[in-house]
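See the structures that follow.
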Structure P
Amino acid sequence: MSLVVMKFGGSSVADAEKIKRVAGRVIDKKKAGNNVVVVVSAPGDMTDDLITLAEGVTDAPDEREMDMLLATGEQVSIALLCMAIKHKGEDAVSLTGPQAGIHADTTHTRARITKIIPTKVHDGIDKGRIVIVAGFQGINPNEDITTLGRGGSDLTAVALAAALKADTCEIYTDVEGVYTTDPRVVKKARKIERISYDEMLEMAGSGAQVMQARSIEVAKKYGVDIHVRSTFTKNSGTLITGEEKLRRREMEDVVVSAVTFDRKQAKLSIVDVADRPGIAARVFGALAKGGVNVDMIIQSAARDRSNDISFTISRGDVKKALALLEKVKHDLHANDIISDDKVAKVSIVGVGMRSHPGVAAKMFETLSKNGINIEMISTSEIIISCAIRESEVDKAVTVLHKAFGLNKR
């Protein structure tokens, strides 16, 4: 008998009718001859509502108590879904993250899973029950509840699938799978039938919102196949799997699989920095210690024994980054620090780039012909990213999607 892990997001369990629809979907999977473990998020916007409630009490909520508060959202979902399944005549049991044996480190609000000992999950499966697990949470070495941060429920599902050696992990969302780009920007965007872990990792890291990179990293490490599909239709979705399971010819024929973008970028420039060894290490070391992730970096040619260093970060980190840089500005002998929050990133992703020369040139030429200026560039084996004006994102995505034939397939 196959073991399937099914994960449903907040929009899928936002109200009573949607919960009953999910219950029916889960029961159908069970009746098809599968053992079923379900992971659910908090209903609808409950997590955001709880955060707002906490911020109404204090402008600096204690992180341990925030975890205690936020973990209640998923517990609402597992209890209600379990009730709905039992009402339809199937046996089920709900488990919190700690009850399911999910152990995490001591970092509150963004903990990392350290191990899973799914004794009670196995017990439920052995008794023929549908096991429903709260996503987004675990227990730390101090026996405190902790939450896993953004994408935590997806991570719970994939990690459980790995620990249970499940045959597949199905991630249900309000879209039918992974698309060649955002259909709200390009109407001709198409659903991708199959994609590699590496491509999905690059897409997640460059703005695609379907899944977070942490989940894909775990899936790749443990060989968990992920099927991203819609809660609201029976259509097949997108299979995320290893390259060895995809036909080599299929991968090499598709040069570019997707166009992604991230509007929430900002560019910081440190002007007239001394041109000497150790300056870059000092700049990016300070940012790293402060928890600021840097994306693209460019350094100008030296002039009068000084140069400029520009880099992009998440727009939400600008205030923190500026404060960190002000602390080291004097030591850097920098003339100024400039912030620009009207920047965005557009990227093309595809494993076929490995065997096809000229992809970067085609991207740059396409943007140039459409009057889109490239401010910064970064590349790796299967992704090319450009920083452009935020106002030009839609045009850039549209022309690149067409230029690489993604409208046609």
Structure Q
Amino acid sequence: MTMTPSTPSIITVSTLTELIKDTLEDNFANVWLRGEISNLSIPASGHWYFTLKDSRSQLRCAMFRTSNRRVSFRPENGQQVICQGRVSLYGQRGDVQFIGDSMEVEGLGGLQLAYEQLKKDLETEGLFHAGNKQTLPPFPRTVGVVTSATGAAIHDIMNVLTRRAAGIRIILRPVLVQGDQAASDVASAIAEFNLHQQADVLIVGRGGGSLEDLLAFNTEQVARAIYASNIPVISAVGHETDFTIADFVADHRAPTPSAAAELVVKNRHDLEQQIDQLSIRLHSSLQQRLVRAQDKTQSLIDQLRSPAQLHQLKQQRTLALRQRLLTAFERHYTSGRQQLLRLTGQLDILSPLNTLERGFTTVSLTKQPKKMIRRVKQLQQGDSITLRFSDGRVAATVTSQPQFDISEHEQP
């Protein structure tokens, strides 16, 4: 096709998008943008993808890992933020997008938000729980100090320790207390003290400052190092009104470095008073124990008896046992005699002799004295018989034939 002056210039889609992209980036190279976060996505790459919107419009945004790592808080949907960055065009979709370089929370600063978020997370995890706190040793021999070697904190700590306990050993582990490497330096120092067991108690702190100055002591890295310490840790960060994450995790919190040193060692005068009180309590306790021992000894003495008393006591016991034995014998004898009389009476009632006493006799054959004659038919004329009376016997002879009673004869 032949081009004429009136023929329009034709360009490709890629060319146009590149021109638009260059135009946007040249004219909107440093933009401060206010909006509400929505559709937040944080993939494994670490980049942030989200939308910033207001009541009328919305704009796709991206914040790459190299930039978002400098943001101190964790973004969430619904947060009102102010972002600084540039406007560009994503050519593959033709979408205008905002590329963020920094982000702050509107109203509440990013550092304050990061502090609140980390505090909530660690509290939920249990790092602040009172049951995890260690007690301070009453008389430490070695105190480890983690702070700057040139700050006012170490001088305040040294002054208090040397004044109140001149013989105590102090080990200083100098660290950075401000800057990007401060948190790592403080955490490493705490870990080293625990690795070598160099101290009985640790003071970790610095002087006061702004929230930015205290940033190292509001990091998760330092918080977990304090929580993992087997050596009790006193947090002494800032002034009385400053509260850091380290304060909440530490075993004890001191409002100032000087107060931390006072917690570690007691004043000599206070110790002397405590010793005096303990001495009084010890003396009183020993006195009471002595009185109780004397009372017990006297009681044992009262219970002891002479040999004559012991012999007399044994005689009394023997007589008492003898009397009990006689009483038991008499009781059993009387009971046995009464039972014998009762049985004898029963035998007398059943005895044939009693029957004979009432006028009856027994008849037996003389040749068979054990065979008792009970009926007439057992006798014959001429039988020799023996009649037994209650007072003796008499022999007799049957001289006539037996005569039967009609009733007797009719019995079978």
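Each reported figure results from applying straightforward, stated rules to the coordinates on display, with no laboratory input. The shown structure was predicted, so the numbers you read here are calculated from the model rather than taken from an experiment. Cβ atoms are built from the backbone, for glycine too; each structure is taken alone.
Structure summary
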quantity: Value 0.5, calculated as distance in nm of label points 7 Å out along Cα→Cβ at positions 64 and 88, assigned to which of P, Q; calculated: Q
quantity: Ranking P, Q by mean count of other Cβ atoms within 10 Å over residues 184-191, the structure that comes out highest; calculated: Q
quantity: Identity of the structure behind 3.1 (criterion: distance in nm of label points 7 Å out along Cα→Cβ at positions 120 and 176, calculated), options P, Q; calculated: Q
quantity: At a computed 8.4 (distance in nm of label points 7 Å out along Cα→Cβ at positions 32 and 296), which of P, Q; calculated: Q
quantity: Structure (P, Q) behind the derived value 1.1 of distance in nm of label points 7 Å out along Cα→Cβ at positions 8 and 24; calculated: P
quantity: Answer label among P, Q for the case where helix-only ellipticity at 222 nm (-39500 (n - 2.57) for each DSSP H run of 4 or more, over all residues; to 500), calculated from the coordinates, equals -11000; calculated: P
quantity: Of the structures P, Q, the one that 13 was derived from, the read-out being relative contact order in percent (Cα under 8 Å, 6 or more apart); calculated: P
quantity: Test item: mean count of other Cβ atoms within 10 Å over residues 48-55 calculated as 13.4, pick one of P, Q; calculated: P
quantity: Of the structures P, Q, the one that 60.3, 198 was derived from, the read-out being Rg and Dmax of the Cα atoms in Å; calculated: Q
